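Structures are listed in the sections that come next.
Coordinate-derived values only; no laboratory data. Because the structure is a prediction, the values reported are computed rather than measured. Cβ atoms are built from the backbone, for glycine too; each structure is taken alone.
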Structure P
Amino acid sequence: MREKSTTSEHVQLVKLGIDAYNRRDIDRLYELAIADFEWVPAIVARFEGESARGRDGMEAYFREVEETWAGYRLVADEIRDLGDQVLVIGRIEVRGRASGLLTETPWGCVFHFREGKLARAQAYLDHGDALQAAGLA
């Protein structure tokens, strides 16, 4: 039986998970996450109410990102250890496929854990919304 993760381990998992996400390294991501990990991207959740769940869902999400953008990167400017969850405040850097223009937008994300691994990540396009979701606003 795996010991319960300490909060510093949660922060490390988030950092490693963001790195795997930015490299679209699905194998590494699923070393860090539970099998039914749920990624709730800000844009999709806001307008379509959907999430990517499990490896198949994440693979489909990564394909869509790669088809839509010439570049798409999550940047964590601040990581807050909240014990049972981790809050990331940062930005998304995107490069348009047709235009080639680089644009940034605010990004916040609340990460949840189960069995010492990433279990769920809910993203927001507004730092205030992310703070509120984490119980800090």
Structure Q
Amino acid sequence: MSTTITIRDETTTGEAANEWTLEVLSEWMTVREIIRSRVYQEVQDYHLQNSDQFRGLVQPLAAQESVSGLRRTKTPIDWHEQFAKAIEAFEKRQILLLINERQAASLDESFQVGPKTIVCFLRLTLLVGG
């Protein structure tokens, strides 16, 4: 049975930068599965759209930054590479996940998800010199 969850990117001030829904196939998911589902869907959506901007969880290796996002590259974005980069960012604590306002501690931690589930992704910026 599938269900829909809300994915939200938040800034460090708590403002929602981007919000969308994601259909998932299970009522119990690990953090790793949530990240995989999100990354897979955003790469698939990017390949189907006509926009040249990529606004995903992590920056593709070949993308070039522009003022409004990342410019499309001539090569398709590989969701496996994006997933590996997102997992690495989570492990390095560059990305935090809050699932219904509870911080996820590990990739193998399981959460029950449903239509009212909100998964917040918070990208942390490292400070220079600190």
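Observations on the structure shown:
- Origin of the value 3.3, where distance in nm of label points 7 Å out along Cα→Cβ at positions 37 and 101 was derived from one of P, Q: P
- Among candidates P, Q, the computation of mean count of other Cβ atoms within 10 Å over residues 29-36 that gave 16.9 used structure P.
- Structure responsible for 10.2, with mean count of other Cβ atoms within 10 Å over residues 13-20 calculated and labels P, Q on offer: Q
- Origin of the derived value 41, 38, 25 (Cα extents along the principal axes in Å; candidates P, Q): Q
- Source structure (of P, Q) for helix-only ellipticity at 222 nm (-39500 (n - 2.57) for each DSSP H run of 4 or more, over all residues; to 500), computed value -11500: P
- Structure (P, Q) behind the derived value 34 of relative contact order in percent (Cα under 8 Å, 6 or more apart): Q
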